[in-house]
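Each reported figure results from applying straightforward, stated rules to the coordinates on display, with no laboratory input. These numbers come from a predicted model, not from an experiment. Cβ atoms are built from the backbone, for glycine too; each structure is taken alone.
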Structure 1
Amino acid sequence: MREPGAGSALTSRLVSGVHWLLAPATDEVPRGQAVAAAALRVLLGLLWLYNVSWKRPPDFGQDAGNGLYKFTSYAVSHPVFPPYSWLVEHVVLKVFTPFGWLVLIAETTLAVLLLTGTWVRLAAVIGVAQSLAIALSVAFAPNEWPWSYWLMIGAHAVILFSSAGRVLAVDGVRAGLPSRRTLGLVWGVLTVLIGAYSVLGSLGDPLAPRGPGLVSSSLSVSLGAYNLIGGLVLVVVGALLVLASRGGLRKGAQAAAALTAIAGLSLHAQLGFTDPVLGGTATSAAYFLCVAVVAGCLVWEHRRDTRVDHHSPR
């Protein structure tokens, strides 16, 4: 027989846990710790940003037996945990296309949340779960190093209990820390540089379905690939971000958020089905969505400040 009030106590703990998970990861710590935690967060974000590029719709490698399908099927051919292997064989591989989209969405979400420092604790939990799923699929596969996946799990766990949202993060803006200008400037300048590089690199083939990109396969690092149109979009939205972060052209942040959200979502709609207009990859789409989140954060903070000023006693 349950004790009176046990149900309400459990509900209260669950609500408190969800509130903590969604709250800004900005507990006060020494500056060095905050910077180190933010650096680890960005590093993990770059990991996911690079790896979304080979999750390719529409079949995610099922017909050719490569890509995501190949690595997922390792859970059956090289089992790590038999119950998980059974689940993959009898459920996941039977509905693989929806599963592939779920993986692409999950890993894109991880890249965006970690790189922008948005809902950092939630991203860390998703990262632990996704890293564990990958480990259970490929840890015993040929040419794999199991410790890489245990380290991925551990790194996300560290982020979960850190203040990784204090530096260059949307969480910092949500918490009221004076970080809006720096966040907007860094993302704006970076976006202009990526766009300018893409514009110059694509002059010989301006409408290529996959433009030049800031990619290093040997280092497994990528900030996306863009043709002339994609590069011009980046230059424009980057400039709008810089202006908005400096207190000018506030409507520019709204335009930047809308434009990059449309660009990112349209890329996902085109990849694997037709040549993308912006000449990009799934990594490019994730980067556009990162910029959309940062721009949206600037818009939100401006509106918050406006409400505060409006209600302040004269």
Structure 2
Amino acid sequence: MKREFPLSFEFVFTLFALILAFFIVEGAYIGYVRPQARAVLDGQKIAQKMKDGDLLTEANRNKALNFLTVPEVNSIINDRGGKPNEYEIEKADTFLDTGSVPVMIKDFEQEACFILFLWGIAMITYKAWDTLGERGLLNRDIVSITEGMRISQSEAGDLRREVQALSPRVKKKLIPRAMTAALHRFVSTGNVQDVSDAATAVCNAEGDRMDSELSMIRYIAWAIPSIGFIGTVRGIGTGLARSADAMENDDLSLVTSALGTAFNSTLIALILSIILMFFVHRLQLMQERLNLDSINYCNDSLIRHLYVPPKG
């Protein structure tokens, strides 16, 4: 007897997708997002100092290159003793007003949101691919019934064996299972209404199963904004804790950086949640259409051909 693998392919795929999403996002953050965000923040500090009238020093050369060109930096340091002109101050002011995506997504909450988002997209893709595979059977003739044929109760057993002769992979799909249940009911009862009820019950049960399996994706869509709100609470708390130091050192950046974390984490989380929920609803629509089309397929391809001779 062949022993089945204790874990389903879907579970293994889901676990692998989570691990892969973690390494992809973590690699992007280590290699690009956080270094770029630090460079932009350092450049903003220098730009603010230039606006306030401070001189640009050799130690801050590389940080100023975020918004000035190399000749401009050389001219400020070497020719003008570190004093920028009005055009360069205007460029610094423009740089301060320009948002930066790496700065917006640099914190751990946004990283966690991206990991969950990619994980959810991977699960949606798997289920959508499975649903498309089920829909592929709608274009096939599962049983050999031609237009105008009438199938009696005694002939239904042959059709049932024809369905059971399909490959194991195909037999597990919705339409073969619904047709098997319908033919089994017809052989047992000879009642066409019972046959229709049996096929519909199988399709409805499959619809309930598909809907219940979306619960994990719905949880992820709920968890993403929740993590964003955690970042908001953490950012506001950090900002309040730094307020005394900011007033003492006359440096509001200690507070504004924490508030940036607070608002950016919620913004990114809500955007990702909206996108994910769109794909969840599209997947749910695909599955509901599959169930309805499967019922119609069974009615058109099998049930309407069943024939019960009148008693008499």
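The value -24500 for helix-only ellipticity at 222 nm (-39500 (n - 2.57) for each DSSP H run of 4 or more, over all residues; to 500) was derived from one model only; which of 1, 2 is it?
2
Just checking, which of 1, 2 has the largest value of FRET efficiency 1/(1 + (r/R0)^6) of positions 267 and 299 (r between Cβ atoms, R0 = 41 Å, to 0.05)?
Top value of FRET efficiency 1/(1 + (r/R0)^6) of positions 267 and 299 (r between Cβ atoms, R0 = 41 Å, to 0.05), among 1, 2, belongs to structure 1.
One of 1, 2 was used to compute mean count of other Cβ atoms within 10 Å over residues 219-226, and the answer was 17.9. Which one was it?
2
For mean count of other Cβ atoms within 10 Å over residues 11-18, which of 1, 2 scores largest?
Greatest value across 1, 2: structure 2.
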